[in-house]
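The data blocks that follow each hold one structure.
Values quoted throughout were computed directly from the atomic coordinates according to the rules given, and no laboratory measurement underlies them. What you are looking at is a predicted structure, and each value in this text was computed from that prediction instead of being measured. Cβ atoms are built from the backbone, for glycine too; each structure is taken alone.
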Structure 1
Amino acid sequence: MSVDTFENFKDGCCQQISAMQDAFGESHDINSYENWFFYENFGVFHFQSNDGRNLYFNYTLAGSFSTKTNTWKWSWDNEYLKESERRDIDKVRAYGLHNGYEQLSTGLIDGDEYTGWAMISVAAKVLNAIGVYRFPENHLFFYLIFTGVLREEEYNALKEKYTVTCRAHGARRAAFVCKHLNGDTYTGFHEPFESSSLIEADDDYQAWCDKCEKVRLREGEWNDVSEGFANIRLICDQCFFQIKARNTRADHQQNVN
């Protein structure tokens with residue numbers, strides 16, 4: 001795909017997003033909010049005014065531009081970001097691969113002060129964004145895509161899922177495991193649905209060991225006996241997936257069989 005073809009596509013995206021951004025700012029009166037916060041654990045951006053008004057948006061971090069190196073880095077190429085922060089951004093990379101746009105499928109590209117807005121305009125077009133936003137941190141500018149508006153009750157429901165404060169991982173989503181599951185020894189791993197650290201689940205993360213599964217099957221259900229044996233404890237979601245990885249590795253299963 002020629003550079004000219006991508007430039008034409010990019011310019012069209014910039015024009016569309018410029019009009020969209022004007023409408024977005026006006027409809028939500030964004031400039032009237034003096035404060036903002038973002039919660040990377042569950043991908044929500046929060047605008048707050050001094051008079052108590054609040055706005056909540058689902059967001060995806062498209063990428064960042066460094067004024068020190070004059071480079072743009074796509075978030076799908078940033079291993080330090082949480083999945084909740086860069087969700088769906090792989091679709092932009094896939095779009096670039098499909099259409100031969102190397103600027104979308106190359107993790108780090110050279111650029112200038114306009115590159116960040118150009119790349120976020122393209123990403124916003126691909127992901128059907130409702131708005132975009134930029135904020136600085138040291139020599140970096142971070143570019144966000146807003147993909148949806150959250151009502152107050154939806155925001156509160158999400159926040160309630162992230163009420164666990166883990167020593168290792170900070171404020172995280174809650175998960176529930178039996179007392180026998182741990183990250184050091186193989187105990188088996190059972191759960192009500194197949195969970196993945198890459199996909200946000202609606203239901204609570206729950207798991208129990210082989211011994212608890214035997215008691216549950218003997219009782220025919222979760223009841224006072226099986227639940228008493230499991231003695232469920234609260235952990236964070238990252239600890240949950242670390243325990244899952246430890247207890248579902250094939251080499252460990254072979255060693256105990």
Structure 2
Amino acid sequence: MANHVSFSSFSDVGGVMQRDWRSGLPVSGVSHPGFGIELMHEGSGRVLTNGRTYDVGPGVYLTEPNQVVAVQRRQADVTRSTTFWIPESNLMQMTEVLGLIGTHTFRGYQCNDPRVEAQLKKTFARRHVADVVDLIDVLVETGWLRALRGEEEEPTMKMVERVRQHLRERFLENVSLDELAEFVGGSKFTMLRAFKAQYGLPPHAFVVNLRVTRARELLAQGFLASAVAPMTGFHDQAHLTRHFKRIVGQTPRQYQRSLGVESRQRATART
């Protein structure tokens with residue numbers, strides 16, 4: 001049986017991605033446009049994210065926007081998982097009443113708290129917005145979701161965050177390492193090491209993930225892949241397709257079909 005990936009919306013709160021990999025864990029990096037809360041039902045392997053290596057198996061995994069999870073080794077014949085992702089803006093609205101103000105962050109990638117896992121399973125089973133609110137409450141109560149204020153962030157983390165934000169704002173451009181180093185006022189080698197240690201990828205690969213994320217949004221709106229490629233910084237459709245399939249697990253056309261979207265030519269992208 002072939003690998004299967006499907007995407008669906010979760011009311012107006014976020015989205016759900018379901019993966020069924022018949023050849024084990026995906027071999028390339030995976031990232032999400034929002035905060036991701038993943039439940040791995042079946043599978044095992046080893047991944048690299050945020051500069052650390054993890055042995056993974058059934059359980060809960062937490063990722064922040066555009067955090068790349070790169071697979072180093074796969075062990076299982078079958079890997080099944082369901083991921084709920086929520087845009088940062090929605091998360092901030094839901095946590096503001098809890099007094100969680102600042103830069104939102106998860107305590108770690110591998111969450112071993114049974115309360116979080118139980119609430120996540122309930123959320124997937126019932127698909128109620130109220131369950132999402134309860135899930136966020138549990139993450140905050142157990143300390144897995146917190147907010148950092150500016151004075152709590154270390155200088156190196158501040159530098160890496162500035163680079164990340166700069167790349168997010170200019171991901172359609174080819175920003176060099178020298179430009180990034182000048183932007184943060186430091187050595188490009190120090191910046192490169194710190195960035196790769198935090199996100200598991202060098203800046204260029206991080207930008208490719210940002211471009212694929214934008215391509216997903218445009219494809220979901222019905223744009224043709226041939227039109228999406230130049231809108232998202234790729235040379236042509238073949239260039240887009242190669243990176244899109246490596247990261248998402250589907251070709252652009254397969255992705256649109258999974259969403260029930262028919263491609264149609266559009267002149268310009270919505271910004």
Label whose coordinates, when distance in nm of label points 7 Å out along Cα→Cβ at positions 67 and 195 is calculated, return 2.0 (choices 1, 2): 2
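If we compute mean projected area of the Cα convex hull in nm², for residues 43-106 alone for structures 1, 2, which one ends up with the highest value? Before the final figure, lay out each step's value.
Details: 1: 5.9; 2: 5.2.
Comparing 1, 2 by mean projected area of the Cα convex hull in nm², for residues 43-106 alone, the maximum is at 1.
Which structure, out of 1, 2, was Rg and Dmax of the Cα atoms in Å derived from, given a value of 22.4, 69? Spell out each step's value before the answer.
Working: 1: 22.4, 69; 2: 18.4, 51.
Going through each structure in turn, the value belongs to 1.
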